[in-house]
Structure I
Amino acid sequence: MMEAKAITKYLRISPRKVRRVAELVRGKNTEEAISILHFTRKNASEHIEKTVRSAVANIMQAKPGADTHSLFVKEIFVDGGPMLKRGRAGSMGRRSMIRRRTAHITVVVAEKA
């Protein structure tokens, strides 16, 4: 069973928001997953769709005769990346921290046996 991986790193969206969209396509056929992501109105869906397409392209490059209809999203997970720390004026003349979160998306696509 052939499989390929694609990773998107340092995405400037909170991992929590990306995970909500990733749950929609886990275990689905790649064509169905791309269709779902295309019509999902979330900022993260655009980035996940791009990563899924990249994983499909990776498997097609590794095995040129592979059937795109038999591919499915085997694994998809979202990890937190490094936080960008920003300051903001807080109460009583203090400075409060704002944490700008980043995400890493990993998609593994495989052929159905």
Structure II
Amino acid sequence: MHEANFFYLIIVDEHPGISQNYLIQTIQREQSIVTKHINHLVADGWLRKDVAKNDRRKNELFLTQKGRNVIPVLDHIMEDISHESVAGLTDNEAKMLENLLEKAAKTYDV
């Protein structure tokens, strides 16, 4: 799996049933690029794409068992990256950065 796809798995894990269109709007990436990545993840068995029951024009995204199994590994990788990225900061600076990033993330409601 390409590292760019980790991001999609994490979002779908945090928001099971997220529509593909809402995902595209939320992360503000080109529709064709996101669709390509999602289709690849579906074809490889990481994600499942279901037609929404209330609107057949929408696709809802869910992790498969294979996708759910990799989430703890991705969480561990993300935690390691987080620790490495703040290694040169004081505890106060690291907390301030965390608060600012959380505030920025709320802007995108992800």
Structure III
Amino acid sequence: MSMTSDRRLKTNIQPCPIDRGKRLYDNCNVVLYDWIESENRPGQEVGLIAQDLVSAHLTDLISVFYRDDIQEGDDPALEPPKQQLNVDYSRIAAYNMKMIQHLL
């Protein structure tokens, strides 16, 4: 997987504050889970919960897809109707690198 990252296409470039990486690690748990609709997804999976990232104000790690069959959740701010929240795991790599740099 590759993403456009050419400096010539960017503006307002600045260092990422370490607190953003810490928010990811302090507020978001890695969990095991089973899918409710599991026909094509057998067995338990591992990952993050998108709503945890939203609660940690890490919305840059989230994408939203519209689905008519998703109802509003217990907290409408975190679980709006007809919006499926998805984790962009490729962006987490940059936070991981920042945390490793901080440790070195």
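FYI, it's all coordinate maths here, none of it is from the lab. All figures in this text were calculated on a predicted structure; none of them were measured in a lab. Cβ atoms are built from the backbone, for glycine too; each structure is taken alone.
Comparing distance in nm of label points 7 Å out along Cα→Cβ at positions 76 and 92 across I, II, III, which is largest?
Max of distance in nm of label points 7 Å out along Cα→Cβ at positions 76 and 92: I.
Could you tell me which structure in I, II, III was used to calculate relative contact order in percent (Cα under 8 Å, 6 or more apart) as 42?
That value comes from structure I.
Of the structures labelled I, II, III, one was used to calculate helix-only ellipticity at 222 nm (-39500 (n - 2.57) for each DSSP H run of 4 or more, over all residues; to 500), giving -21000. Name it.
Source structure: II.
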